[in-house]
Structure P
Amino acid sequence: MHPVRPEFVPDPSLSKTEMEELQRDIAEVAQFEDDMDALPEAITRAGDAPDVDQATLSTSSDDRTDPPLIAGVDQAFVDDKAVSAVVVRQNGEVIERVSAVKRTEIPYIPGLLSFREGGAILAAFAELETDPDVVLVDGSGRIHFREAGLATHIGVTLDVPTIGVAKSLLCGTPERSLDETYPEGTRIPIAADDSVETCPDGTVIGHALQTRQYDSPNRHINPLIVSPGHRVSARTAADTVDATADGYKLPEPTRLADSYADEAKATVE
């Protein structure tokens, strides 16, 4: 896969002001509504028997019945190098995995993660032979100061449906406190507030999603922060992550990408 919108390829040589302006341009192009074939109910978890009826991707006239290709993206780091891994699954099985290494040219700056890691991610996608129906990215999507987190930046650049799966809340206001312990399946809407400069206050920009929880009252697992990246709605983003969580906190595609990134990292000199 290669950039469909090369003007949005992350350029770490830009000034902070120029990076932020590019993100505003990306947010204007991003689609935070459903425009993809992969439906959450079509996703097969690992070990499940394929079901042709359940695997229907679309009700459109082309009547596609192939199970969806779900990709996960994650990064590891070796000194000043970013190691990006992409793992593609179908019917609960890994069908392709690739990795790429790029030197990071800027430090981590909150809100500008894509300019640090985006080059390695796009390099990994350039090695990919399959075309994923939806991509889960370890990072934020619309839940971002300018609605253009890592998942949105990559999704718009490649014009592929993407979902951001973050471990912490970057901005926005949850409908309920995230400091409480919630049972598996709980979804808490996250609304835009004055920290999101490009979106009206009160707009639901994602969810806190509880994919796993301990039975013990003495331990608890924090929810994931899930938001649409591109060509996906907030509701479908949460549905998709929930459907791909298979007994772990992280959804399987990004969990496997995290593992493969660490494996690839061991080969970097």
Structure Q
Amino acid sequence: MPASPSSSAQAAREAVGRRLKELRQDAELTVVELADRCGWHYAKTSRVENARTAPSVADIRAWCQACGADDQAEALIAASRNAESVYTEWRTQVRAGLKALQGMEPRLFQDTRLFRVYSSSLVPGLLQTEGYAAGVLGISARFRRIPVDDSAEAARARVERSRVIHKPGRQCVFVIEEAALRYQVCDADAMAAQLGYLMTAGALPQISLGIVPMSAPPREQWPRETFHVYDDRLVSVELVSARVRINQPVEIALYLTAFEELRGMAVYGAEARALIVKAIDALG
């Protein structure tokens, strides 16, 4: 696995910095000369080129104008915006509340035909019931000290968003650690309803539900961070502080390799249902 899930973000920033440096060099400008033309300290030029400072839209336009490369500005602005969207802190995403967060990136969900999700700690969002989702989102609201707790409304929005997996042409492959069935993030009744729903959802033809038993023989992969793969084009990783969007092919390939190894360790069908029943019985 990558040493840091944010490496895609850094690589994207570095690519923008390299391209800006190339424009400066092609224009035969020194770091100081470009800074003078743009009206900032030369140290800023160095920070941008070395991806230590993200350039603003105005910075990129001024840079391209100074280098006589105005036609390059729009492409570089788009690349810079993409670089900054790769690593997004949760605190910026939840400013409008948890319900609004459920509606972000609707095209991503609508356009994806193959969802692959691995979770070591929770039932995946696409399989969550409203009661379970309310428990999970309520924990998030308290942890992030969101002024207005809209977790109940967000839970309903999450369930509504999940209807996408029932649309024609969708295939969903879920791999869950058995431990995720045991973490009681909501009351016992809601947990029982959630586990019961897994039994139903796992039988649907468009869904593959695998559970990695805690008693599995020596593992090929240890439990990993929760991640979602959208077709073969994007991996979304959930960290405590941020969500990371990975779009570099070499990193996507690593996550797909990990996913297939974890998938190979899981049990399915009657064996998976037996683990769910054990988790329901443990609720007492």
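Name the one structure among P, Q that mean count of other Cβ atoms within 10 Å over residues 234-241 of 23.6 was derived from. List each step's numbers first, then the result.
Numbers: P: 23.6; Q: 16.0.
It was calculated from structure P.
-1.10, -1.44 is what came out when log10 I(q)/I(0) by the Debye sum over Cα atoms at q = 0.19, 0.23 Å⁻¹, for residues 90-209 alone was calculated for one structure; which of P, Q is it?
Q
Starting from the value 4.0: which structure in P, Q was distance in nm of label points 7 Å out along Cα→Cβ at positions 82 and 130 calculated from? Don't skip to the answer; put the middle values down first.
Working: P: 2.4; Q: 4.0.
Of the structures listed, the value fits Q.
Rank structures P, Q by FRET efficiency 1/(1 + (r/R0)^6) of positions 186 and 218 (r between Cβ atoms, R0 = 30 Å, to 0.05) and report only the one at the top, that is, the highest.
Values: P: 0.95; Q: 0.35.
Comparing P, Q, the top value of FRET efficiency 1/(1 + (r/R0)^6) of positions 186 and 218 (r between Cβ atoms, R0 = 30 Å, to 0.05) belongs to P.
Suppose Cα extents along the principal axes in Å works out to 49, 44, 42; of P, Q, which structure was it derived from?
Details: P: 49, 44, 42; Q: 73, 42, 34.
Going label by label, the one that fits is P.
A value of -7000 was derived for helix-only ellipticity at 222 nm (-39500 (n - 2.57) for each DSSP H run of 4 or more, over all residues; to 500); which structure in P, Q was it taken from?
Values: P: -7000; Q: -15500.
That value comes from structure P.
Quick one: mean count of other Cβ atoms within 10 Å over residues 66-73 came out at 15.8 when computed from one of P, Q, so which one is it? The partial results should precede the final answer.
Working: P: 24.6; Q: 15.8.
The correct label is Q.
If FRET efficiency 1/(1 + (r/R0)^6) of positions 26 and 122 (r between Cβ atoms, R0 = 30 Å, to 0.05) is calculated from each of P, Q, which structure is the one that comes out at 1.00? Write down the numbers at each step before the final one.
Values: P: 1.00; Q: 0.05.
Checking each candidate, the match is P.
The numbers here are math on the coordinates, done by the rules we state, and not lab data. Note that the structure is predicted; figures quoted are calculated from it, not measured. Cβ atoms are built from the backbone, for glycine too; each structure is taken alone.
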